1. One of 1, 2 was used to calculate helix-only ellipticity at 222 nm (-39500 (n - 2.57) for each DSSP H run of 4 or more, over all residues; to 500), giving -9500; which?
2. Comparing Kirkwood radius over Cα pairs in Å across 1, 2, which structure shows the greatest value?
3. Among 1, 2, considering only distance in nm of label points 7 Å out along Cα→Cβ at positions 134 and 150, which has the greatest calculated value?
4. Comparing mean count of other Cβ atoms within 10 Å over residues 102-109 across 1, 2, which structure shows the greatest value?
5. Using relative contact order in percent (Cα under 8 Å, 6 or more apart), single out the structure from 1, 2 with the greatest value.
6. From 1, 2, which structure was FRET efficiency 1/(1 + (r/R0)^6) of positions 38 and 94 (r between Cβ atoms, R0 = 35 Å, to 0.05) = 1.00 calculated on?
7. Comparing structures 1, 2 by distance in nm of label points 7 Å out along Cα→Cβ at positions 30 and 78, which one has the largest value?
8. Out of 1, 2, which has the highest value for distance in nm of label points 7 Å out along Cα→Cβ at positions 86 and 110?
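Bear in mind these aren't lab numbers, they're just calculated from the coordinates by the rules spelled out. Predicted model, so just to flag it, every value in this text is computed and none were measured. Cβ atoms are built from the backbone, for glycine too; each structure is taken alone.
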Structure 1
Amino acid sequence: MRDEGLTADAVERIVLHFARSIIHCIDGNPLKSHCAQYILPVALVNGAISVADLFFDRRETDQRIAALSRHVTVVADDGELEALFPAKYATIFEVELKDGRTLRQRNDRALGYPETPMSEAQLLGKARALFATVAAPARVEAPPAVIDGLADAPSVAPFARLMGAAPDA
């Protein structure tokens, strides 16, 4: 999506190839966070996934997400992807564009695994994006500082207070 500058309007169909042994985890999963037919259209239409997207079914309120969801197919792979599982959760994405092109990309490890670690900037950016969905700007900046000092802190009380605080209205 980012590499090609794709928008939802340019996409005709998304095909996701996944190992047969684990396909049940993403093909039509009722958990929105794990449902390929939901999460891929949300990410494409909105450019990102927010915490709220996991609690509110955007297919009910956004016609572009609903339409694209109907054009996501998950295909069980019995060959190379299956052979790699469980050592790797390899995936092949195929995106058919309305202009007739098909883009294909394989990913053997998702970002965040030990073999594909997130950079400090990526990790901080993800944390801030998640915190921003439930907290005011001042609280968004507090967690990284508290977490960074946690290993040497005499007490986990500041972290516990921060994590135990109710979301901002």
Structure 2
Amino acid sequence: MIVSRPWRKAALVTHVTASVGWVGAIVASLGLAIAALVSSDAQTVRAAYIGLDLMGRYVLVPFAFVALLGGIAQSLITKWGLFRHYWVIFKLGITIFATVVLLLYLRTLEFLAGVARDPAPAGGSLEALRTPSVVLHAGVALVLLSVATVLAIYKPSGMTAYGQRKERSENRE
């Protein structure tokens, strides 16, 4: 697909901005998750879980989808292609995996926020909320997106069989 340089640059800016925003939102979520796990103040724990739910729905999900769609658009309008290079496929796989896990984990965040909103939680304590899974999910997401970033910057060599065939056919033209 032939797309003019200004449109390619605009697509790149959109993709990079969404990706950086997604990473930033994950870092903020990790901070909230750690605060919820270690704080002895009930109000801090409640606020952290309510904030995590809101962050997931209104910040993480939109950034994840814009980064995913922007990455697909970038691959389709640049020489890299969607299936020509292994690094693009791995990056796409990481992004899809992270987005799907995020969407599935929203239910857990919603549940935890619901418990946090309850003025008298079962047992009279918020200990049921103290789960390391929120920290684990945010930490793994940060690692995955860091790997995707490294792939995007270093662009390791290695063309797929499709990419090699496509390159040969383009060279013949």
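1. Corresponding structure: 1.
2. When Kirkwood radius over Cα pairs in Å is computed for each of 1, 2, structure 1 gives the biggest number.
3. Details: 1: 1.4; 2: 2.9.
The structure with the largest value is 2.
4. Largest value of mean count of other Cβ atoms within 10 Å over residues 102-109: 2.
5. Details: 1: 23; 2: 31.
Between 1, 2, the highest calculated value is found for 2.
6. Only structure 1 yields this read-out.
7. Answer by largest value of distance in nm of label points 7 Å out along Cα→Cβ at positions 30 and 78: 1.
8. By distance in nm of label points 7 Å out along Cα→Cβ at positions 86 and 110, the leading structure of 1, 2 is 2.
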